[in-house]
Every structure is written in structure tokens, then in C-alpha cells.
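*Asks:* These are the structures, in C-alpha cells.
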Structure I
């Protein structure tokens, strides 16, 4: 009788231990979940994350607690960690659904949303959102991970097929698309080009007589072929142009009884220009300021009258100007209007160019 009683007691103990262990485990998990909820309400997001890292199993088996940890990671801007949490949650709770969805896409089959619990779809939406934040955090085009961008598009495709939060999904996608366009505009690149301008410029000289000096101003017109290069983004541009001038002009002046006049006097030289401008349209049209240096050779004849001479200053001249460049695909129209430093003379040009990129 005693032996039978002992046997029954041992059997009861053995059968009770697993149940008690399960109850204890559930109580422990419940305690962890409550603690994470309390820390989250206190906005102690770093402590929420630390609590999760030492109690992963308790968190991954409870949707609400996993969601709080996910949001805590997002508040801390730790999106890779948020993604890892969501991937672990899918593997723990919805591995069958995840595999089925992948196979349906591989076989070009339309998934039935009824086969996928809302919690599964919700986690997919959070993964999609976390990938979007990773992309939106990039400050230059090269900072966007191709892997993240590809995954972002794949999750959008899955959410579209499931019909989950369609408007919100599209809004996130539009925001990312606009950000990528902005990054593309911020990227600087080199743009070489060639051009041909019709140009008008002025050179100064002086007519020196026995008793006085008269200022001369020769107005020239001609052609100006050249080449240039720009370093530009979708917002700003720095440019350098170098061109050759070939033209002619004339000058006339009266000093006392002496009439001085020259026509069709040949002028040749070089023009170098450094510009800084703003891109003002989607077609990359540009407005800006330019500093131009002219080195022009033009020899005015000596007056026939005795005692008179023509004095010409240094061939180098500096001009500050406003320029524009209106782009039509690879071709562009450009204009330039400026004034010389230290003397009342002007320069203007109008031309046609071609950009290679």
C-alpha cells in the first residue's frame, strides 16, 4: 500500500513539473512584456531596447510588445536593428506564410489576402517603412544602398498585392521617390561643351595732341568660337570658358581741327571666363555672374597730322557680366552682358552651344 502511494505521488510530481515550468515561463514573459510597456510609456526607449535584447523570446512571441520595441528602435533612428527585429518576428510566428508568399511571387501568382493574417501584413508594412527611413536618411546619391532600395520595392510589391494600407504605402513610396530625385539633383558632375558666339566689345585708347588728350573708344564686333566645362548639380554650377576672338571695329574723334577716324580695324585675341550660376529649370537652364578676362590685339594707325599720336593701354581687360544659358536637350542658347572694370565700356554676346552630357 505504501509503495503504491509513493508511486502515485511520484507520478503526480513528474506530471506537474512541466506544467509548473510552463506557468512560471508565462509569468516571466508577462512580467517582461509589462516592464517593456511601462518603459515605453515613460519614453525610455533605450531601456526598452536593452530589455528586449536580454528577453528576446518573451518579446518575439507577443505582437504588441514586439511592436513597442520596433517603435523604440525607430525613435532611436536605429532602423537596421528595427528591421532585424521584424525579420525575427516573421521567422518566429509567420514562417509558413512568408515562404508561401515568396513562392507565389516566384510563380507569378496573385496572393489571396485572406490567407495572410493582419499581423503578418502589418509587420510587412513596418519593414517597408523602416527601409524607407534608411533611404530617406541618405544625404547624397551614393549613400543610398542598392540592396535597401531593391528590398523597399519588393515589399511595396507585396503590400500592393495584399492590398494593405494602399494609400499609406503609396505616400511612403512618393516620399522616397521625391527624395531620390532630390539626391540626383544634388549630385555634381562635369559637363563639357563647345559654342560659337556673336560678340561685341570695346577697346579704349587716347588721341594725344600738342595741347590736349582725347579719349578714344573703338567698338568691335566679331565671332568667338570656344569651349568650356561646367561642374554642376541640379541647383548650382561653376563654369570655365576659353574662346578665340576674331573681329573688327572702328573709332572716330575730333580734336581741334584734326579729324581722326579708323574703320574695319582687325582685332584678335582670347577670352577666358569664370562663372558661377544657379540652375533655374528642369532642363538645366542657368543664370549667373561671370568674370571675364580679355587679351585683345588691335593696332590703331598713327594720325597723319604732325604732333599727334595714338596711345593704347595694356591689351588685358577685365569684365564683370551677367550671363544666361537656356538649354534644349544638348543644345543651348547663351547670352552675356557686362561692363569693364575701371572704364565706361561694355561687352555683350549671343551664341549657340552644344553640351556633350
Structure II
């Protein structure tokens, strides 16, 4: 009996040792080649100004600043309500439905092209993986499809951008949400891993792998952030091995089958300009606040602006302001934070 207990004791200790080694290996792998950012040169709390005129918008859930106009995604009859710089309503756009000139699940990429002195905006119809160019300046709201990705066997897309060589760079909407590059001229499709360890998704891949992306045509770089991990990746166009990986804060989540059912969303939204990447960050250690983190396109931390809790935001750099949707819309739908 004594020898049996000794053997059991050794087995239990061996299992404990194996688990410890596995845990340390995961932690080491998660932190390899990462820039861990804990502080920012500018730390400032911002106080919002309520935009009363936008309280009538029907349950907005996303906001974009595009060519001097404010676009709000809503749950009304139209996907978009457009306002000018002064907050005056210009029009409704992208009528909901399955018929002609109607939209099911459009996403404004914020990328633009100038055609005959008119700014035209790229809109991804996620329901059928088609990328359109839409002229929001035209009262008729003309649109044309520039790429149907179903024809190249990319059935689902989270985000996509047109590159300088007229190829497309984007993120697939599948179990791993990795990247792709498609050259429409040569018909060449290249799949590319972002750089995150896919084993981190294993407890609940449909939720943990979800990400968002933003692109700078002038820098020729794309930034990718994960909702449920405090991670930001910056990749160079046409140089897929070049990558900057940023971890926000020292702590890093390890998910299992239990806590992955309702994971914490660290990064809620993201946008960018030619100079900076802006990330809406929810620090789980700070209650009743969110923060807008600013990085340059080389991954250098610039500023952390603490705000009231918001669900989505955009930046108007010309007027040095963030335009945000408040989490508690009983206190007002939209706020402006000047920085």
C-alpha cells in the first residue's frame, strides 16, 4: 500500500510538472517578439460634449469620418445616415433589403478613390463578398462592383483594401480569420497568417479569432487588432514577413472552454489616418472608462486618452476631435471629445 501511494504521489507530481511546463511554454510563446506597451508619452483624460442633434438617430452602432462627413450605421430603414461637418443631416443611404440597389450587410472601409473630381468610397457587402465603389456625393447614389470575391473562392470577408498595384489585401471571415492577397490581373491568390498562435483560439474559435483591420495607403501598411486579445499587428504591403506585434499591458488572457463562452473584449473599435492608428481599448482593471490609444505606423505609442465608456468612435484629425457613440445612450447617443 505504501509503495502504491508513493507511485501515485510521483505520478501526480509528474503531471503537475508537465502542466507547469506547458503553461510556461504557452506564456513564452505568447510573449515572443512582442512589444509590450504599458505607458504612453501623453496620458490625458478627455471630457465629452453631448451632440444633441444626433439623439434622434435610430440606434447607431458604428461611426465613420469620411471626406469631411460623418457616417452613422443605424438599425433604421437605411444602413447609413450621413451628416456634414457641422452636424446637419445630408441624407440617408444604403437602403436595407434584398432587392435591386438594396444592401444586406454593408461595411464602409473608409478607403476612397477620386473619380472625375468626386470622392467615391469603397463599401464591402459582406453578405455576398462583393466590393463596391459608391458615390455618396451623388443624390442617385451610384455604385458599381469592382470585385466579386466569391469567384476566387473567398466566400467570407471581414475587411478588404485596394493596394497601389491594384491587388487586394484583406482578412477572411472563417475559423482563423487570416489574411489574403489577391491579384485580380494574374488571378493569383496568396493566403497569409497574421502571426498569432492559432492554438489560442482552440477553446472557441468562432469568437476568439474575430478581428478588425484598418489600412493606410500612404504608409502602405495594415493594422489588425483582435477583439478578445490585447494585441495589435502592423504589417507592410508586399513584405509579409515584416511585422510589428504590440501587446497592450503586461497581462495576457488564457482562455478555456469555460471563460471563452463570454470573453472580455479588450479592443472595441479601431480607425486610422496617414499618421496614426487609433484603438478603442477596454482595460478590464478600470471600471466605467474606456481609452483611445494612439500609435504611429511604426508601433510607437503616442497617447492614451481616457474617456467615458463608448462602444464605437472615429477621428476627425482636422478638428482635433473624436466622435463617439456612448455606451449608455440614455445619457445621449453621441459625444465629441477634443484632444
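*Asks:* Have a look at I, II and say which one yields 54 for percent of Cα pairs over 20 Å apart, for residues 190-261 alone, as calculated.
*Replies:* Only one of I, II returns 54 for percent of Cα pairs over 20 Å apart, for residues 190-261 alone, namely I.
*Asks:* Out of I, II, which structure matches 1.0 when distance in nm of label points 7 Å out along Cα→Cβ at positions 62 and 134 is calculated? Before the final figure, lay out each step's value.
*Replies:* Values: I: 2.8; II: 1.0.
Working through the options, I get structure II.
*Asks:* Can I ask one more? For structures I, II, calculate relative contact order in percent (Cα under 8 Å, 6 or more apart) and state which one comes out highest.
*Replies:* On the way: I: 10; II: 16.
Largest one: structure II.
*Asks:* Given a value of -3500 for helix-only ellipticity at 222 nm (-39500 (n - 2.57) for each DSSP H run of 4 or more, over all residues; to 500), point me to the structure among I, II it was derived from.
*Replies:* Label of the originating structure: II.
*Asks:* Still on this model: Out of I, II, which one gives 5.7 for distance in nm of label points 7 Å out along Cα→Cβ at positions 78 and 326 as computed from the coordinates?
*Replies:* Answer by label: I.
*Asks:* In addition: For distance in nm of label points 7 Å out along Cα→Cβ at positions 94 and 254, the calculated result is 4.1, so let me know which of I, II that is.
*Replies:* This figure was derived from II.
*Asks:* Let me ask another. Out of I, II, which structure matches -0.51, -0.80 when log10 I(q)/I(0) by the Debye sum over Cα atoms at q = 0.06, 0.10 Å⁻¹ is calculated?
*Replies:* It was calculated from structure I.
Throughout, read-outs are computed from the coordinates displayed, never taken from laboratory work. Since this is a predicted model, take the numbers as computed values, not measurements. Cβ atoms are built from the backbone, for glycine too; each structure is taken alone.
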